[in-house]
1. Out of P, Q, which one gives 26, 24, 18 for semi-axes √(5λ) of the Cα gyration tensor in Å as computed from the coordinates?
2. Which one of P, Q has mean count of other Cβ atoms within 10 Å over residues 126-133, as calculated from the coordinates, equal to 18.1?
3. If mean count of other Cβ atoms within 10 Å over residues 86-93 comes out at 20.0 when worked out from the coordinates, which of P, Q was used?
4. Between structures P, Q, where is distance in nm of label points 7 Å out along Cα→Cβ at positions 134 and 158 highest?
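Read-outs: derived from the displayed coordinates by stated rules, not from any lab. Just so it is clear, the model here is predicted, and its values are computed rather than measured. Cβ atoms are built from the backbone, for glycine too; each structure is taken alone.
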Structure P
Amino acid sequence: MVKLKIGKLVVIGVGLIGGSFALALKRARAVSHVTGIGRTRRNLAAALKLKAIDEIANDAAGAVRDADLVMLATPVGQMPAIMSAIAAHLPAHAVITDGGSTKRDVIACARRFLGGHFPRFVPGHPVAGTEKSGATAAFPELFRDRNVILTPQPETAASATRLVRRAWEACGARVVRLDAEAHDTILAAVSHLPHVVAYALVNLLARRSNAAQLFGLSAGGLRDTVRIAGSSPEMWADICVANRDALLAVLEDYENELEQMRAAIDSADAAELRRMFAQARRAREKWLVRQRP
């Protein structure tokens, strides 16, 4: 197989995902030059210092004029404005991809704003991350042995999909293809719902008059459960709104599950609680412990 070589990569949104993508490709020697674009000079300066990028661009339109690959790594709510800004300036050969946690909305934006470049847009989502954000949170091993989901459309050029797949494989990721609707339904359950639960639990405790005591006496149980509440509020607000139909459906299922547990607690039904807890424990061991990379 010919070694992957990307001439110019443009990363729009040099945070955890965009910065780690650039660092991983640099480590694999799969990219020659990386240009970074973002909203704050301080974050871009940090990315430059960490060598995630080779230069800072002042505007997206100018940066993409000679790009070979463009990674959109901003919150999904910013995608329409970015796609609209770069569409007229993309070279004919450029491949565009994204790292958004929702896919149907991003694909709809790409259809609307990218015009003739849409066949070279490959929707993607690296299912990896931490609760930290910004360029300083980026590291090249983030995607190693993690799943990256691609949701190419019928119009998507095979060559574009192949380039993006090889780029993620160079980052050490496992590439999976899914239908966009299936992606959004699955991620609502396994990613978006847990974040909503974590944020809600922290807010519940923080509103108590003895919040300092509650958090001060907490241990691993709370900290493990709410770790992801440290994630970017802007990013997760965008995700929840973009995927609200799938998220609301799984939230209702979760509420029903909680109600069953509440009923068992209310009736002091220890046998039923043991059954539910044991069932959850078995499922966790089967799917989340033994399958861990």
Structure Q
Amino acid sequence: MKKYPIGIMISCNKDTDLEHEIEKAQELGLDSCQICIWDVNCFVSNEYAEYVGGVLKKTGFPVTGLWAGWSGPCEWNFTAGPATIGLVPEAYRAHRICELMTASDFAKKVGIPAVITHAGFIPENPDHPDFNGTVAALRYLAKYMQKNGQLFLFETGQETPVTMLRTIQAIGCDNVGINFDTANLILYGKANSVDAIETFGQYVRDTHIKDGFYPTDGMKLGKQAAVGEGRANVAEVIKRLDAFGYTGSFTIEREITGEQQIKDIIKARDLILKIYEEN
């Protein structure tokens, strides 16, 4: 098995000491990162772009993608989530397209090769008006990012694997791919992460190595867990992606804070290294 780079998610805003965060990642023996920015004001700040670009140039630390957020309401559940997350809700779609275009421009300025986001609860019915409207919006963004020399990656989660596949095929742009979150399909009750690779594995360009459990409440997502303690079967996911000829990084994401977050990141790193040794 190829030994893929192991990365980490770094959440940023204008108060974040990015150089320090990268130093922490290097101290953990990690090889790359994704940068996550939710404050859309960062994308239009030339001063902030100069700061981030300067840090990335100074450190030389590889950044595989910009995880770009958007403004407006956003609720990570099954009740308000479909009406608030991503580009599916028509009420926010046009404004968020503009915000993601500015994120693309920001990524180009600082030298990040891919932009990642959640598209939202894409309808499974391809005749649904929101499916067609969302595909049109995503195609527009993909072509914009293509001009900026970037990949446009959808993070898995709110849609079934075959809906994600259908959406990518409908968009029809060769710079569109998937940021495969190994827990989200489980947390949303959409699919088994291992089997999903059979459906869309050819489009996976980056990952979030994460773990969790299926929902046990019809209104709430499943619970997250440290890698190796949930149902994601990360070892098999990595082996399946390797068989598909995957070329990206394995980017660890642990959405808690404090000392336990660091311990869980180290645990995930060691699990991935063990998989490499055994295969």
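1. Details: P: 38, 21, 18; Q: 26, 24, 18.
Derived from Q, not from the others.
2. Values: P: 18.1; Q: 13.5.
Computing mean count of other Cβ atoms within 10 Å over residues 126-133 on every structure in P, Q gives 18.1 only for P.
3. Values: P: 15.8; Q: 20.0.
Computing mean count of other Cβ atoms within 10 Å over residues 86-93 on every structure in P, Q gives 20.0 only for Q.
4. Working: P: 4.6; Q: 0.6.
Sorting by distance in nm of label points 7 Å out along Cα→Cβ at positions 134 and 158 in descending order puts P first.
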